[in-house]
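What follows is a set of structures for review.
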Structure P
Amino acid sequence: MERYFQPEIECASQEQIKAWQDERLVKQVKHVWENVPYYRKKMEEKGVTPDDIKGRDDLHKLPFLSKDDLRMAYPYGLRGVPAKDCVRIHSTSGTTGKRVVAFYTQHDIDLWEDCCARALTAAGATSEDVCQVAYGYGLFTGGAGLNGGSHKVGCLTIPISSGNTERQIMFLQDLQATVLCCTPSYAAYLGESMKEMGLTPDQIPLKAGIFGAEAWSEEMRQDIQNTLGIKAYDIYGLTELSGPGVAFECSAQNGMHINEDHFIAEIIDPSTGEVLPEGSKGELVFTSITKEAFPLLRYRTRDICMLTREKCSCGRTHVKMAKPMGRSDDMLIIRGVNVFPSQIEAVLLNAGYPANYQIIIDRVRNTDTLDVQVEMTPEMFTDNMGEIKKRQSELESGLRNMLGISAKVVLVAPKTIVRSEGKAIRVIDKRKI
């Protein structure tokens with residue numbers, strides 16, 4: 001039997017959803033116009049005022065926001081309420097090392113936790129369950145979002161954070177955890193580790209998992225389900241919008257329901273910005289209609305996907321988004337962290353290396369690997385291995401500081417990275433996703 005956390009919202013009629021969106025959008029545009037000078041200026045440049053927005057059908061009149069805007073407005077330029085009304089920030093990396101800083105009022109956190117509670121309930125969680133949250137805590141939104149959602153559902157929550165695999169498995173067994181929340185690659189790694197320990201799925205009490213923050217294939221889902229003996233659910237979110245729980249999978253496991261009482265989704269042509277009809281493949285754009293502290297209007301996610309309103313077997317009526325099928329920019333998601341080639345390039349150039357490099361990403365034993373091959377100039381070329389190791393470790397340290405994750409650096413001789421029509425292929429992604 002399908003369970004809902006807020007049935008009157010999750011199964012509301014299309015008319016009701018539109019009425020909520022119309023009313024909340026009008027109110028939000030007014031809030032942004034009055035409290036976010038950065039966006040007000042963008043509206044003025046486009047010749048739009050709050051009076052032009054009567055509901056979601058007028059959404060296309062508003063200007064877009066992009067990651068560049070978040071960088072330009074860093075840190076406080078897009079905040080919609082005074083600092084004294086904010087209770088928390090979360091953060092993720094931006095294109096050039098400037099971080100995206102998102103603000104939350106207590107009301108924002110309450111609504112975000114409701115969204116995560118809906119996701120957990122859709123995965124079958126109840127107050128009888130023990131929920132092990134192995135997403136990272138801290139500035140990353142994953143741990144905090146699912147932790148709050150788990151509390152709202154009434155689960156016994158284990159805020160274990162990521163890593164320390166032996167302890168994770170010990171707690172899964174000893175505390176009889178039934179729901180696991182983490183990245184899909186870590187879930188696969190846990191499954192593999194349990195297998196090596198001689199544990200079979202029937203010896204693990206888990207029944208469901210909520211896995212997000214990175215791309216994963218249907219093959220990987222089947223593998224995780226078989227290894228852990230669970231049903232594996234996808235979840236979608238962005239720090240800029242709140243975090244996980246913007247959209248989540250239901251028992252149908254064929255797309256994620258977007259929480260339309262809080263977010264309006266559009267699909268646009270990434271090159272023209274034109275809104276495409278529902279069912280078209282294009283770039284996903286979100287408008288937050290209930291956020292107080294960080295109210296983003298028409299934020300370009302750069303994720304390519306499709307939306308569908310086909311009736312869902314679970315009974316939920318909110319629009320569904322397909323798994324993102326790629327990106328309209330060059331962002332990579334590695335171990336759940338946003339990485340831009342421009343960040344890597346900045347570290348190399350600052351250290352005096354030429355912009356001849358190659359980024360190689362792979363997945364080994366269900367964990368993403370990041371290797372950076374860097375050409376030395378003829379002047380810096382040496383065959384002194386001690387010197388090369390020293391330089392490699394200096395670059396590795398610089399990349400760790402910039403990206404927040406480790407990368408392996410290999411310095412290579414001049415002209416060894418293959419040029420393709422005079423231009424190096426910067427990124428090779430060998431992951432099967």
Structure Q
Amino acid sequence: MGKMYYQEDMETASRETMIKLQNERLVKNVKHAYDNIAAYREKCKETGVEPGDIKSIDDLHKLPFLSKDDLRDAYPYGYLALPLEDVVRIQSTSGTTGKRVVAFYTQADIDLWDECCARAIVAAGGTNKDVVHVSYGYGLFTGGPGLNGGSHKVGSLTLPMSSGNTERQLQFMIDLEATILCCTPSYAAFLAESLHSAGLRDQIKLKAGIFGAEAWSEEMRRDIEKNLGIKAYDIYGLTETSGPGVSFECEEQTGMHINEDHFIPEIIDPDTGEVLPLGEKGELVFSCISKQAFPLLRYRTRDICVLTRNECSCGRTLIKMSKPMGRSDDMLIIRGVNVFPSQIETVLMKEGYPANYQIILDRVNHTDTFEVQVEMTPEMFSDEVRIVAEKEKELLTALRAMLGISPKVTLMNPRSITRSEGKAVRVIDNRKI
């Protein structure tokens with residue numbers, strides 16, 4: 001089969017062509033944001049930078065950073081760069097604290113976003129002959145609308161399932177012969193489990209899955225691939241930069257190609273803000289250079305990752321980002337030790353446990369308590385207290401080796417941890433810090 005692209009000229013553009021395009025778009029969008037967003041103009045003035053100072057992507061580092069706090073403070077319309085009559089939609093983050101972040105879109109912004117998601121679907125082998133089963137949440141959450149729009153652009157039959165109602169998910173997946181599943185990794189694992197327990201695994205026609213919106217490990221990927229008989233592709237995005245489709249995986253599965261004709265990535269030191277060279281690990285920052293309603297520049301994602309420009313066997317020349325390796329903010333600090341939930345997940349999968357777990361933190365007598373509750377698989381499940389206690393001890397040893405800190409490990413009955421149909425709630429932090 002020949003190599004497949006949705007927009008070949010952009011996905012395989014030469015470095016010179018891409019830089020020329022990025023320079024033009026950046027210069028234009030810096031002026032657009034500066035002229036039309038008072039809060040951004042103030043930020044630039046504080047930094048001592050004017051649109052005229054930005055002549056190419058080499059000047060990007062002169063611009064101030066934007067953070068989620070800037071957007072929350074400007075809620076609801078403070079970062080909107082166009083009059084309301086030009087704007088057709090909002091999406092919003094699943095904010096856990098205070099004011100949500102609201103992102104705005106013109107029709108052109110939505111078309112651009114849909115095209116980015118279409119690139120991801122085609123990279124996963126999708127064509128107009130496919131049936132794309134979208135079980136991301138719809139509504140304010142960007143997952144459903146993004147993949148839905150991308151699937152339409154590719155010309156695939158789109159099943160706008162949203163999440164929940166598992167029985168209906170399985171019925172449509174089987175009856176309509178869905179070939180590509182789009183949802184969160186935790187929901188994909190849950191659907192796989194449901195198919196197996198209903199004895200329907202051999203009735204599905206899935207060949208690929210596009211899974212994002214939460215952190216997942218390579219171990220979890222292999223697990224889902226095995227249980228659903230598919231190839232599982234990662235997709236990345238943020239509501240603030242449009243939604244999923246900012247970057248996507250190709251068949252090589254060695255990182256996600258960033259759609260850098262629309263989003264310029266940088267990696268910075270999260271503490272100093274200094275821009276780091278390619279291949280260094282740090283915080284990912286994006287500048288949206290073609291979005292009109294909500295043109296965020298140098299937006300801090302808080303995701304820790306690495307950028308690389310190695311030649312890719314798929315023929316795409318787009319820069320690659322690694323899977324996020326944790327966050328510069330929701331990193332957990334437990335008894336002074338930095339812990340990422342993804343580290344715990346890696347240990348669980350290696351030890352043969354499902355990726356259904358919860359981390360429960362509390363503070364007793366000024367000391368952090370740290371418990372990891374893990375579900376046993378039905379095969380492991382045993383009422384014999386001695387066997388369960390031995391398994392808990394083994395898992396504790398493995399977790400201590402990975403984290404450098406000892407959690408309390410509690411093995412739970414199969415299916416006893418609440419299943420998430422959107423993003424999994426992995427951490428329950430009851431500490432009053």
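Here, each number is a calculation from the coordinates, and none is a lab measurement. All figures in this text were calculated on a predicted structure; none of them were measured in a lab. Cβ atoms are built from the backbone, for glycine too; each structure is taken alone.
Given 6.4 as the derived value for distance in nm of label points 7 Å out along Cα→Cβ at positions 5 and 365, which of the supplied structures P, Q does it correspond to?
This figure was derived from Q.
When distance in nm of label points 7 Å out along Cα→Cβ at positions 21 and 85 is calculated, the result is 2.6; to which of the structures P, Q does this value belong?
P
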